[in-house]
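A.B. asks: Each structure below is given as structure tokens.
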Structure P
Amino acid sequence: MDRSLHKWLSISLINLLIVSVLGCLLRYKIAYSLPIVNQKFLLHAHSHFAFTGWVTQALMALMVKYLLDKTNSNQFVKYRWIFWANLISAYGMLFTFPFEGYATGSIIFSTASIFAGYVFAIRFWKDLNKISKPSVEKSFFKAALVFNVLSSIGPFTLAYMMATKSSFQNLYIAAIYFFLHFQYNGWFFFVCMGLLAYRLNAYGIPQKKLRLAYYLFVSSCIPAYFLSALWIPMPMWVYVLVALAGIAQLVAWVIISQSIRQRLAYLKTQLSRFTQTLFFLCAIAYTFKLLLQATSAIPSLSYLTYGFRPIVIGYLHLVLLGVVSLFIITYSINYNYFTITNIRKKGVIIFVAGIIINEIFLMLQGIGDLSYTSIPYINEELLAAALVLFLGLLLMQIKRKPSNRH
């Protein structure tokens, strides 16, 4: 196990634990009373720290590990200062957003995190080009870097609106969704797919099929943004393009899934039962995500999807926790980047249970809101789900005797 990788992944998991603490505080304030906490400010800290301190930090570490595998040189030394810059930016946002919201300090740190991402993108792109052998994972990684840079247009648009004191509600919402889309469906997703393609190709799945899936995913990513902005007036040809983007992503996922099924017998010999189950749950979550996204192409359903807060939160948590976070943890366990122990294994199981419970309660709350029906004790139940997530992540921090079977 590479010590540098282990260090940065361990830090990232600690950051995820902190994200869960913030989530518990947010849920407690909704269910009960916590006057000293500004809900909106803490929510900003929760989301920004989750994106930067957890997901981005972990993904960058896994990407650099890929370079190490390909070059057999200590790439972590070269990227160390970028990791520290990103981490300091994340903690800066953690300790400024709860107290001032969007103000001088938090804006400085959030801007610093964006520029750390720019520097990482430039350096990693150059290092990828030094790997002479063509591979589809390189294409996925490059697309991820582009989409990460592209996503920053959202925050800079918001900053411009704040500086000029503009009050265009549609532009404000569009800028937020622009950032979220190209983080979730661009940066996060394409890095995960790059890591997956790297392993699937090693397991005998043809590059040709993986590259076809890549072309479908990358060509549909930009038009798919409008699936979350169908409330913006648009010509019919744009709407058709958006609907085709949703279909293209489903087709790409079917290609990946069928390719995996064809090699399933061999894959089972390479993965433990535990990680097989986790990867399967991750795939189920992503399939559900694609189906929800496809149904949002229907204008009336799009209004319901994006017009009710519990549904939006449920969708975002489904992707961030059920797809991206679960993939990072499972991938790290399967390739021994994260030492799995008996107690940590129980922590992962509890964490997964927390994700499922959280999604069920958010779904119930969303259905209740759609029918204007109050669900009894739903806020307390969501707090309980947040505590389950926290317990699972807490157990994952404990080091004991490694499990012989994981």
Structure Q
Amino acid sequence: MLGSGKDARLVEIFEMVRKDGGEAVYHHTEVYGDFKAMGVFVYRTGIKRWQNMQLLLVREKGELKINQFNFIAAAAEPVTLPHGTLEDATVQAWLSQYIDKLEENEALSGGYLIAKDGAILFEQYFGVQNQESGTPSTHSMVFNMASGGKMFTAVSILMLVENGTLNLHTPVLEYLPDYPHKEWADQATLHHLLSHSSGVGEYWDDAFDHVRSQVRTLDDIYPHVISKPVQFNPGDKAIYSNSGFILLGVIIEKMTGSSYYDFVEEQIFSPLGMDNSHFYAPAEDTHASIALGYEREANGSVWSRANTSGRGSSAGGVYSTARDILKFRNGLRTHALLSKKYTELLVTPKTTLSNGGKYGYGMIIEDDVGHLSHGHGGLGPGAMFNFMDYPELGYTLIMFANRGFGGYSDLMRYSQELLTVGTQ
């Protein structure tokens, strides 16, 4: 199945994989995205772990070929899903037992919530908030949302558009007249920034990673953004951009006279009663409910504290709870934040990203076997988050983790299948 021109390099990679982890005992294969990718679930005898070997596919002369070996993700032992919907007690019992197994075998740590029509249907917390003290995770623990915070930036911008303070199609240069890349800023608009189609250069690189623990305001990040060259002309393509959302936060501050952090807290968190949602800097904020982030070391058996000391920004990094995110979902659905017109604008696809995903304004739109969902995920050191809302089905899935590994990804994938079971 090797694609043309890829044979030698792919064979070399496969041989390296075998040498590093021993033989791979095949279990099953899953194909995603209309045969654009394939996941091969195997048991690696050398390291005694399950893994999901991700392969990207192309069609050559009508035949599927392997074009790229993307990554090898740790995985939990494959399972057979129960029959029924998540409203069935037997399915909920199976899910609870599966989470317990992941917690025991994969060190799963975090929170999990499923709601139906805005009300909690299933909720479970697992692992530890602090592994040094052994403090268990509970519903009041606040977890890092990572890039999930982009949703709040997008809502804030649309609130200001709706009240006439901003315009989606006004050039960035009018809001930031001192922006150094003036030709680009005279073409790029809020629409481009919100939909990742602006072409602004990405600030998050190795150099920024060394200083991000010092971040406390958007002014600490802005110089890193303006120092990067433009990637492409606005509207030419769509590539996921943290820099675009930093600029949106800076524009909010310029046009309201308020800090981005205060604006989100006062205009979104407070009105919705999201009392546990804040922009913490864990190095300074010793709040007992902050879930500390951990990463697995190279040997796979030891977890160490992740570098999460910096403060979040308009590109992500809010700390919140599953119940608070459900309040956010309900606030959107009841138009407590935005009118129906602007809420629909938020979740309507605007661009297709380079990875094939659809993006609205600060919202990822997915199609799970014919059922559209919107929301956002987040991934960072010691932080994993996902929020998916299915308007047609009435289901909402919210997941947090403060340890990153394959078990979380498996729980996410199986949950999406359970949410849509019996709907075809």
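The numbers here are math on the coordinates, done by the rules we state, and not lab data. Nothing here was measured: the structure is a model prediction, and the numbers come from that model. Cβ atoms are built from the backbone, for glycine too; each structure is taken alone.
A.B. asks: Taking Cα extents along the principal axes in Å, for residues 215-310 alone from the coordinates of each of P, Q, which one would give 46, 38, 22?
C.D. replies: Computing Cα extents along the principal axes in Å, for residues 215-310 alone on every structure in P, Q gives 46, 38, 22 only for Q.
A.B. asks: Using helix-only ellipticity at 222 nm (-39500 (n - 2.57) for each DSSP H run of 4 or more, over all residues; to 500) as the calculated read-out, with -8500 as its value, let me know the right label among P, Q.
C.D. replies: Q
A.B. asks: Continuing with the same structure: One of P, Q was used to compute FRET efficiency 1/(1 + (r/R0)^6) of positions 95 and 143 (r between Cβ atoms, R0 = 25 Å, to 0.05), and the result was 0.80. Which label is that?
C.D. replies: Derived from the structure labelled Q.
A.B. asks: If you work out Cα Rg over 2.2 N^0.38 Å, for residues 63-110 alone for P, Q, which one comes out largest?
C.D. replies: Answer by largest value of Cα Rg over 2.2 N^0.38 Å, for residues 63-110 alone: Q.
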